[in-house]
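Asker: Alright, structures below, take your time with them.
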Structure 1
Amino acid sequence: MRSLLLWTGLTLVLPGCIVVNATDRAAVAVDTSAQPSELDAHLQTLLQWFPGEWDNHEQVWQQTKVEKVADPLERIHHVFAPVSAPAIGQHTFFVKQYLDGDPGKVYRQRLYSFSKNPERNALRLDIYAFVDEKAFTDAHLQPQILASMTLQQVRTTEGCEVYWHWHGDHFIGEMDKDACRIDSPRLGKTIIINDTLMLSDTELHISDVARDTAGNVVFGRPAGPPHKNRKVRYFTLWGGVKKGGPEAKPDEQTWDFTSGKLIHNEGGLLKILDDDTGEDSGYAVRLEQLTYQNTKVPILKLVLMDTRNDKQVNYIWANPDATHIGMNLGWMQVGLTRKPEAEMARGW
């Protein structure tokens, strides 16, 4: 491994062992307590990449709009919020996952805890389910709940740990094959889960497959592809729509106006509601990073939607790395400013 051998002049340093001088061969003890191991470095990298929100919006768009796949993947939005949960461990995340880009369609909440596993030269992920999941809804926004949580309020299953290994510029995470066995009261049988994941600084691929003891698939897609999620980027939005909509007269100055709202770039949808009255303008904006097949060039697309008739009114596009993007049709105006990287995720 890269960090196991360090040359300093004529001295070969073996962390955790001795210092050997190439001139006189004198061996003396060396204090390595301040020398970070390769596993420490990997943990710090993972802890930088993992937090935030992830979404596979473009993958689903490609399958449904371009490839016309008969059975497209589900669109899943993942929230991984760093939290303090002393009962669990030092590097803990609150996890919330929901379907179809709709925060009301939450299907899973968990706690993830990362630690080093020197025996396997890996990073270990332990997964905790809540005994009473409703009591911990959006607990990442209520720090006192997790701070006082006890181990009796969560449960974990031996064999369902995920071990992450570094592969040069990304991590691969895997469960031990067929080791994760869960008795499902809902299904009335034991299911065997196998997870394989890939994490880079911008993408998270997830492939989880569950079978029963007879080998029948309960969920997941053994033949793939995995859910290919990208880390979302949040923008703050200001904008408004004139009361008369596209038929408004040029001198009409009554608007449904909003500002300071958040929208993300992986299929985020935001209705334009008046801040003062809450009135729905009947329009929304959608922000999405897409790659059109005829160009193969990724773009950041800002779409104006007529929500009453469920149709696209207009759109503009920019470079995916744009920090500002806007649209002005006279009767509507909207502008977006990307949040700094340190504030990219929502809610913490």
Structure 2
Amino acid sequence: MRLGVFLPNWVGDVVMATPTLRAVRKFVGCEGRVVGIARPYVADVLAGTNWLDDFILYEKPTTWLGLSRDGILEKLQAANLDCIVLLTNSLRTAFMAWRSGATRRIGVPCQWRSLLLTECVLLPRAADGGLPATVDGYLLLANALGCQAESPALELATTKEDEAAADAAWHALGLPAEGPVTILNSGGAFGSSKQWPTEHFAELARRLVHELGHSVLVNCGPAERKIAHRIATLAGDPRVVSLAERDQLPVGLTKACIRRSQLLVTTDSGPRYFGVAFNKPVVTLFGPTDPVRTALHYDREACLSLGLECQPCMKRICPLGHHRCMRDLSVEFVFSALKELLSRRSFESVR
């Protein structure tokens, strides 16, 4: 079988798709071929894993049909795929799958896609009308393909290049080769509504250093350099450092840094899912997003939310203007949660 999988666009969603990728790899077998159809950065997230034989990469759509100008349809047709599983929900990707010539096209029938799919998978609704957790919804698509039941555990890997980049950062920033390192992650491409106040992160860093004896690394992507630098500056301690001054900030560097850490405190953004995939204790701060929708079946995570009436709003900017869902998450509340999480058992570094 030649199987194509349309992969999600958000980094966290890609990681939540890893159980499904394991399942389809087993289903196709060694003699089959699994092709990931994705944006270029998705390949970086999955680098080091072995579920996909190849990628067909396409850029952000630029035409009135919603297709990129990089010959994506020709690439899909040349791949001669027998079946495509769509982990995306857009009409555009369903059209691309239809035009590929694949005889089986499996997906969720939203956004008027039913006529373009050969098999429509209806996601079950809870009593309150909510959809299943994303990781479970993806596995239902794998089941429709014919895959055996698969564990929902997230999984990632790092490459030699990723580890070398983390080694260089560790050395340059003076992080200890032995001893606990906590990573703080403030970023989120989703929007400002996910941000925990910079001052809160800085105070938390000070408490991690002075009360628990941890070193602290503030993670960032290219768009969060200023925030990461500000957190480290406000913390005012040489044991709190950031990646903000690094020339390159590839996804693989973040993966490798999290893999060798002892604890991750993060907003609901991509690195959260890296922490879970690498089996780290994770404290996740929820504001506008829904911890139920992104439940990960993982008992080493503390999901913190105030449960306000306006949560989850799923808005990129607080529509009420007060941003209480994140501002009112106190440092004391978060610090108590992480201490309780760490006390459950002894967490050892895999470095």
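Every number in this text was worked out from the coordinates using simple rules, so none of it is lab data. Keep in mind that what you see is a predicted model, and the values were worked out from it rather than measured. Cβ atoms are built from the backbone, for glycine too; each structure is taken alone.
Asker: Assuming -1500 is helix-only ellipticity at 222 nm (-39500 (n - 2.57) for each DSSP H run of 4 or more, over all residues; to 500) as calculated from a single structure, say which of 1, 2 it is.
Answerer: Only structure 1 yields this read-out.
Asker: Okay, moving on. 1, 2: which one has Cα extents along the principal axes in Å, as calculated, at 90, 59, 47?
Answerer: Source structure: 1.
Asker: Among the shown structures 1, 2, from which was the value 11 of relative contact order in percent (Cα under 8 Å, 6 or more apart) calculated? If you can, show how the numbers build up before the last one.
Answerer: Working: 1: 11; 2: 16.
Answer for the origin of the read-out: 1.
Asker: Looking just at FRET efficiency 1/(1 + (r/R0)^6) of positions 136 and 304 (r between Cβ atoms, R0 = 25 Å, to 0.05), which of the labels 1, 2 belongs to the structure with the highest value?
Answerer: Largest value of FRET efficiency 1/(1 + (r/R0)^6) of positions 136 and 304 (r between Cβ atoms, R0 = 25 Å, to 0.05): 2.
Asker: Which of 1, 2 yields 3.9 for distance in nm of label points 7 Å out along Cα→Cβ at positions 120 and 336, as computed?
Answerer: Computing distance in nm of label points 7 Å out along Cα→Cβ at positions 120 and 336 on every structure in 1, 2 gives 3.9 only for 1.
Asker: Supply the structure label, taken from 1, 2, corresponding to distance in nm of label points 7 Å out along Cα→Cβ at positions 80 and 240 with the calculated value 4.1.
Answerer: It traces back to 1.
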